[in-house]
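Computed from the coordinates by the stated procedures, all read-outs in this text should not be read as laboratory data. Everything quoted here is computed from the prediction, not taken from an experiment. Cβ atoms are built from the backbone, for glycine too; each structure is taken alone.
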Structure P
Amino acid sequence: MPSSSRDAQRIEHLDALRGFALFGILMVNIGVFASPWFGLGAPDPAFDAPSDRLTHGLIAALFEMKFYLLFSFLFGYSFQLQLDSARRADAAFVPRMARRLLGLWSIGLAHALLLFHGDILSTYAVLGLLLLAMRDIPEQLALRRASGLIGLTAAVWGGLALLLWIDGDAGSAQVATLSQAAQTTQSRFTGDPGQVIDARLRELGSTAIVLACLQAPCALAMFLFGLIAGRRQLLARLDRYRPLMRRVRRYGLGIGLPAALVFAAITVFAPGGPLELLALALSVLTAPWLSLAYAAWAMAVFDGVHGRRAVAALAPAGRMALSNYLLQSLVCALVFTGYGFGMMGRVSPLGCVAIAIALFGAQLSLSRWWLRQHAYGPIEWLLRALTIGHWPRLRKDLPDSR
């Protein structure tokens, strides 16, 4: 195969991997929209049947703390590809990327205020500035910093678990208020649009703490891992790195999957106490392994005899991942909040899985249809305009607008 064809295929595989990550993120995020009990440290008494617990456990084991890390890895990888492209073209990379990150932060802020207080785009934008400052970091130093971020984050949550264990009444003292808190959350999110926005504003503070103390340092670590992989063009040179990919699959599953099952079991059967926080610390340490194993397995499938159909299905959604991420939030907001049907607290975990699968299937078809006629997804087009300072060509049959 000519090198240009092979390069195009690898880019398509990268898009497909991004589409795969997008599905995993939806499987987690829909639970935030659907249940007023999410994050309260107790099961929803309305959905506590064995099938509900099993569904919750599978999502916790296979999806939570895995796919946003995979997406973060791809962010770092793509960052390096853009940096390499700018250097080959002798173009100024820093101001262009800074404008792009400012645009991403603005989109993320609007997303957090209007659609989903769990937005991570604005966090990515801030972390992207740190990555921009570290763009020439030596590989060994990048590995040490990434590992240190993960280890420190796990230590913080493990230390918090120890403090709660010492103060044995801390968890039980909150149990009596959980039901009222869930009812209040459901009432606010299923009220009129003004109440929904007010509820999102109320949640931003607690969400910011979780982002700062959990997701942000882990995402930055994966940015750095992705940066190193991008320098080595690891996903574009699978033949050269096949032994490494086999080790990643083996150790990733061997380390990550058992820990994920422990995390899921504790989340389902012993939520809300120091044991759950200890399980979270374990997940912080091991989830990156499982996330990278997912990437290695997916790339092996894409590169296999029967992988072409999977790539063709997933790649268009990955090419317009930002638009699809926001569309997922919009649809979930319409289904579960007062923007639309107000179904929060009324859909079972298995029902949420069915909705997520149907929504993602529709996005696969919609993305393929859109990209037949357009050069970018709609939000990607807007972000590119904010980056380059003029309206780029959107439809494939029209010139750029300057």
Structure Q
Amino acid sequence: MEDPIGSNRKFARTGRSWTALRKDLHRRRTGDLDWNDLRNLKASYNAGEDVADVAWQAYSLFQGDNLLYGNLLYPSLPAMAEEVVGMALELFDAPEGACGTVTSGGTESIILAVKTARDWAQSERPVPGRGEIIVGRTCHAAFNKAAEMLGLHVVRVATDAGFRADPVAVSDAITENTIMIVGSAPAYPIGCLDPIGALAALAREHRLWLHVDACVGGFFLPFARDLGERVPDFDFSLADVTSMSADLHKYGYTSRGASLLLLRDQELSRFQRFSFNDWPSGEFITMTIAGSRPGGAVASAWAVMNYLGHKGYCERVEEILDIRRRLAAMIDALDGIHILGSPVAGIVGLGGDGSFDMAALRDTMAAKGWQFGPLVDPPGINLLLNFRHGAIIDAFAADLAATLEEAKAGTLERSSEPARYGN
């Protein structure tokens, strides 16, 4: 007999039928936002129902397979992973001999990049004290997480007027303990592209590891460039870019759980690798933090990239660029609010002129059903556009204009909850 739903038992005495479980799951997610809701301007990388179906079907075919045992039991998985890496290296103008690894997400890619740079520095250019990483103020928090885990120190420097890492500030921050500098392509909160060329010159001058965090822009900027957008060099076409991170599950549109760490030279991968053999099972080697790795994520990435092809990605990027232009024109027509910097991908930051409470405006827009990321410094909101947002961008702008007038009149209430990104 099944335990009733209202039972106080933590672990059911007997199992429940899938019919009952499915009903319970639907009930539990009643208050959840649908990931592809058009009003989700926060974290919805929506390429269309056909692409989502390809991603899911491919994942399902390999959902029980483990990439950890790929070479032994599931040789199709490392083969697909190699093809995915190869497509990305081609996209980012990597030289002959470059390599890469499929990871579980941007944070793992970043942690692995920092680990690889740390071990490279210990071997090739030791520093007298605690190793330091220099990043721009808008750089992702995952670099601080990586440094905390790996015994390093992060130095965050000022951005310029365009919310990009300031090369002068980076140069001034370099010390004898600096091992790595980071540029964002683009930075997540505001969507502006750091001056990677200038950072590359600093990396060359001081013999530093230069990592480009293209987690959000990696599968956007190359296609925008091919469509005629002015996109400054940010990838391996710059000789002093050592590594890159790029998320497949963002604008690559694959199932969650897929990102890439790419290295300029295969020789550098020895600093990424973990190897151990002093235990009963013999040699244990991994290139990632995780041991077991879902085969479905690799299959999904391979399938979506081949389904869309260069043309499919360009079509979606072109639509997003058009939506971004439309949004910019609407924002320009409003007094008191503006776009922050010069966004280059699908992320747009909006800030106020100080004449009203931006946090109250943000809370009211959220109460009207719009989902987006908060900005604390400067106060504002950040929007993440996908190619289906053309259907709602006019409605968003209309609600924003009305809310802006209320904010100027001082009639909005501000939430007591602090703005935050995660849980």
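Things worth noting here:
- If you line up P, Q by percent of Cα pairs over 18 Å apart, for residues 74-177 alone, the top spot, with the largest value, goes to P.
- Value 34, 31, 22, calculated as semi-axes √(5λ) of the Cα gyration tensor in Å, assigned to which of P, Q: Q
- Each of P, Q could give helix-only ellipticity at 222 nm (-39500 (n - 2.57) for each DSSP H run of 4 or more, over all residues; to 500), but the derived value -12000 comes from Q.
- For distance in nm of label points 7 Å out along Cα→Cβ at positions 114 and 386 computed as 2.9, the structure of P, Q it came from: Q
- Structures P, Q, by relative contact order in percent (Cα under 8 Å, 6 or more apart): label with the highest value: P
- Ranking P, Q by distance in nm of label points 7 Å out along Cα→Cβ at positions 194 and 218, the structure that comes out highest: P
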